[in-house]
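Engineer: So, here's a batch of structures to check.
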Structure P
Amino acid sequence: MSNVSLDSIFTQEKFSGLKAKGILIDPASLEDYEKQVKSNQSTKPNTEYWNGKRILITGAAGMVGSTMVDMLVEMGAEVYGTVRRHAVVFHPNIEHQAEADKLKLIEIDLKDYGHVASIVKKIDPHVISHQAAESFVPSSIQQPSHVVENNCVSTVNILEAGTKESKSLEGIQVACSSEQYGFVHDMSELPVREENPLRPTSTYAATKVFTENVAKSYYYMYKTPTVITRTFNQEGPRRGPQFFTARIAAQIRNILDGKSDKIIMGNPNAVRDFTHVHDSVAAQLLAIEKCNHGEAYNICSEKGITTGDYAKLALQFYNLKNEILVNNDLLRPYERGEALFDGFIGSNKKISEKTGWKPTKSVLDIIRDGVGR
């Protein structure tokens with residue numbers, strides 16, 4: 001493992017233009033940023049719309065799927081969730097809902113069209129939210145064919161079964177990603193809007209371009225009511241341990257517990273637009289309620305932060321002064337050049353104007369909820 005000090009490659013001056021635009025979080029001006037976020041007034045999902053509806057969520061055990069389960073159960077929906085079979089059948093994010101019989105769990109391989117079709121026909125859902133995917137970018141670099149097969153075939157099966165087997169269907173949401181935007185030519189492209197070119201830089205991102213395009217094709221061919229959401233980085237306490245914010249949170253806990261004296265991270269010059277998962281799921285439900293079928297909508301905070309500043313902010317939040325090191329082995333292939341720049345900040349103007357949604361939780365909420373202290 002090759003570690004170097006954060007400050008030796010953390011090039012904050014590169015992002016001065018984004019700070020001048022007011023779209024990059026400056027740790028020195030946190031109070032103003034917090035006030036702005038907390039002053040946002042956002043429309044909430046309509047309980048009357050969801051009460052009594054049959055909803056099928058794929059990938060229900062994940063951070064996003066399980067948060068959606070909780071919100072829909074609270075609004076009185078009849079919720080079904082798919083999970084993959086594991087050697088030990090335990091899904092901590094949704095166990096409470098399953099045990100209370102508020103969630104009907106279905107073990108299924110979404111690549112098996114016959115099984116998918118039979119489940120959709122039996123449930124006859126009003127809404128399908130397709131959250132299931134292999135979403136960890138490094139996995140798609142290491143196992144590209146597996147990720148392509150999983151993400152692309154499962155999406156086609158859900159769209160085909162929903163179109164052909166559900167008589168009550170009002171919407172199929174396909175969860176797409178900011179990773180589709182991929183390579184940013186220069187920072188003048190930020191914040192990216194829905195019409196920005198898609199230049200995927202990983203196999204995962206390419207599968208999400210496919211996901212979006214095949215969803216549009218079903219809308220054009222069959223008028224399938226597809227809802228396309230391009231979510232930027234969604235973060236929260238149920239985030240998988242391999243993802244950046246969860247890795248930082250785990251290391252903060254270790255420092256607080258006296259088990260470590262440093263943070264080790266990858267590229268500190270990546271820009272991320274973080275949205276708390278509670279805000280993001282609310283936006284996705286509102287998109288199903290109100291957005292135009294066959295169109296893509298960004299879900300993002302419109303505020304970016306460098307990963308280096310995020311790590312520094314996490315330490316600052318807990319009054320810690322520990323060292324931050326960069327491990328070159330954690331860099332993605334396209335981050336190994338001189339630029340060491342990756343990422344984007346999004347515009348949420350389109351979904352905000354259509355639904356009235358705005359983010360109400362800040363990066364500090366994400367840090368606090370992730371660490372859990």
Structure Q
Amino acid sequence: MGRIFSGIQPTGNLHLGNYLGAIRNWVNMQRAHESLFCIVDLHALTTHPEPQKLQEHIREVAAAYIAAGIDPEKSYIFPQSSVPAHCELAWIFSCLTPLGWLNRMIQFKEKAGKQREQANLGLYAYPVLQAADILIYKATHVPIGEDQKQHIELARDIAGAFNRQYGQDYFELPEPIILKTSARIMSLRDGTVKMSKSDSSDYSRINFLDDTDLIAHKIRKAKTDSDPISGKPEAMEHRPEALNLLGIYATLANLTLEEVCQQFEGSTFAPFKKKLIEQILAEMDPIRKRMIDLLKDQTTIDTFLKKGSDKARSLAFHHIKEIQDIVGFLSL
């Protein structure tokens with residue numbers, strides 16, 4: 001059966017890229033795997049969120065998970081901070097992780113940029129905590145995007161270092177799941193960069209809570225070009241914005257990119273965008289309405305989060321006690 005672990009930061013503005021690239025796939029995975037879908041609020045602290053906003057965003061992510069189809073009775077939905085064992089295991093791992101491994105991490109270099117000397121330790125050590133997130137539950141599989149592959153490789157390296165240090169095969173090395181059906185959804189304003197919560201332009205993304213009029217407006221304003229759609233995707237490789245919109249349609253309609261290109265061959269983007277708007281609304285409007293209903297009832301969301309936290313803590317506690325014994329801590 002296997003055990004799945006994945007999560008999203010509660011930093012606001014969950015968008016279509018989060019849904020198509022991750023959450024929609026999780027909904028299907030929970031049917032075949034024991035699944036833990038975390039809200040990684042400890043990781044969010046690297047961006048210094050305002051405390052009240054952080055709480056709001058935790059509940060918003062939980063509502064998005066449930067509205068999209070993740071079953072809180074079947075899967076674990078919980079905030080990372082509600083399970084202290086994440087931090088304890090991260091410290092143990094930090095004592096086994098060479099600086100050279102962390103220095104190679106591309107994501108830190110990208111996020112820190114030219115301000116590397118001013119970057120906080122949390123951002124630098126982020127991959128160690130991420131490894132602890134996965135391994136405290138002995139997750140066997142981690143669904144990720146292609147850009148997260150290096151982080152799973154590091155988690156496997158850390159698990160192996162622990163096993164070698166203490167002379168036993170305690171941790172199974174987690175396997176990444178990079179689904180071919182996972183879409184890499186790009187910005188509506190720049191087809192060369194991913195759709196992002198942190199983009200300063202709200203017109204770069206379709207948010208979970210955008211209403212029907214706003215979604216239609218954003219798609220009509222989405223950057224394309226004046227050339228007709230080609231019947232072959234490879235003929236459009238120099239048109240990233242056009243390919244992005246076609247890819248979004250293909251993912252929503254469960255078609256291949258080739259099939260979509262053939263369907264709309266010769267069309268301009270004005271009629272295509274009308275069809276794309278229909279596809280997005282058919283998928284996202286019911287989710288938005290369910291989210292709004294859930295967010296009106298904070299008590300229900302908190303009840304789901306507590307139930308998920310209790311289950312996650314129980315599993316993590318069992319493993320952390322075993323790990324404490326392995327490393328030589330006293331059981332007092």
Structure R
Amino acid sequence: MKLFGLSGNRDVFRKITSHPQQAIGCELFRAMDGDMLDQRVLRIRNGELEIEILVDRGFDIGRVLYRGIPTQWVSPAGFRHAHSFTPSAIEPDGWGWLRSWQGGFLSTIGIDHVGGPVTHPNRHLHPAVTGERRFVGGFVSLSPTTIEKIDVDWEKGTIEVQAKVRQAAAFAEHLVMTRKISMNFGEATFKFSDVIQNDGYIEEPVQLLYHINLGWPFLAPGTKVSTSCTEMLGCIDSAKGEDPTTMPAPTPRDVERVWDWNAPAGVQWVEMTNPNVGERGEMTMRLEWDGNQLPHFMQWRNACEALYVQGLEPSTTGLLGRAGDNSHAGPAPFVQPGESRSFDLTFSFKGEV
């Protein structure tokens with residue numbers, strides 16, 4: 001393994017450090033004040049990356065720093081604990097989720113609904129339930145997780161963490177998501193894997209969008225986006241005629257743009273490059289995924305002053321929703337009881353910053 005220019009095994013690093021956490025580590029914290037009050041945070045340091053996982057928000061990723069440079073966008077709500085807000089109680093129109101949405105490096109949208117508020121017919125065999133309400137954002141990012149594994153292995157030079165989150169109720173869906181994040185010491189890459197299993201008694205739709213949110217200082221005017229996904233399936237009206245490849249300057253009262261790209265079967269990728277981040281030089285983030293698993297690449301951008309964000313979003317579902325999906329993979333498939341679906345992302349960073 002190689003850390004900060006030094007190569008060797010555990011014994012080499014033992015001789016030059018007093019404690020393993022001096023350079024590498026994985027620590028669990030609880031926030032004591034402010035927006036993050038009571039939030040459990042798992043902080044991982046591998047010598048190139050520092051990652052903060054929001055344990056009480058579906059094991060989503062709050063912050064990612066590459067060589068000390070923040071890459072994530074944080075919403076005005078901040079990294080608040082999901083227990084601090086109940087969207088259905090305060091804003092029953094179905095958009096109240098935004099009041100507790102942290103943004104962060106990665107938010108999970110789903111896992112059985114992507115899109116605006118909607119009510120589905122009752123499917124779960126209770127005669128008094130006339131409809132099943134789904135709000136924007138979904139349940140998983142509002143759910144605490146059970147940590148199953150924290151492993152820092154100096155012999156292998158690896159860090160791996162794993163947690164489980166359950167979206168379930170009586171006379172409703174019973175979906176269990178197992179999330180694993182892994183990386184090697186001294187490498188600016190990490191792997192992110194989900195397995196979603198139907199532990200219930202009725203087939204369930206799996207709809208999932210990974211809301212990856214990039215912000216300043218990594219995101220700045222002139223930052224470029226390039227992707228292997230070149231067939232546009234659609235866009236919202238505000239995006240028509242707009243250039244999706246270059247981030248504009250902050251703009252007063254700008255509105256969001258959304259593009260929906262087809263992600264063909266096989267390895268797909270998107271890169272975002274800042275030619276001179278923080279006046280330290282060029283920096284690139286690359287995301288790879290399998291179009292068989294996530295057949296859409298949604299691109300979300302808002303250049304509005306005091307928001308200023310670029311979203312990169314591999315997804316099972318496009319702008320037309322599950323019923324009208326026009327990707328090569330067709331409508332998001334249902335998962336039978338006892339069966340599961342897997343999703344895998346790889347993030348990598350480079351640059352002499």
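Bear in mind that the values in this text are calculations on the coordinates, not laboratory data. Quick caveat, the model's predicted, so the values are computed rather than measured. Cβ atoms are built from the backbone, for glycine too; each structure is taken alone.
Engineer: Among P, Q, R, considering only distance in nm of label points 7 Å out along Cα→Cβ at positions 228 and 252, which has the greatest calculated value?
Structural biologist: Comparing P, Q, R by distance in nm of label points 7 Å out along Cα→Cβ at positions 228 and 252, the maximum is at R.
Engineer: Right, here's the next one. Can you tell which of P, Q, R yields -500 when helix-only ellipticity at 222 nm (-39500 (n - 2.57) for each DSSP H run of 4 or more, over all residues; to 500) is derived from it?
Structural biologist: Source structure: R.
Engineer: Work out the source of 3.6 here, i.e. which of P, Q, R gives that when distance in nm of label points 7 Å out along Cα→Cβ at positions 116 and 308 is computed.
Structural biologist: Attributed to the structure labelled Q.
Engineer: On to the next question. From which structure (P, Q, R) was FRET efficiency 1/(1 + (r/R0)^6) of positions 60 and 276 (r between Cβ atoms, R0 = 25 Å, to 0.05) calculated, if the value obtained is 0.50?
Structural biologist: Traced to structure Q.
Engineer: FRET efficiency 1/(1 + (r/R0)^6) of positions 44 and 124 (r between Cβ atoms, R0 = 25 Å, to 0.05) computed as 0.95: which structure among P, Q, R?
Structural biologist: Here the read-out was taken from Q.
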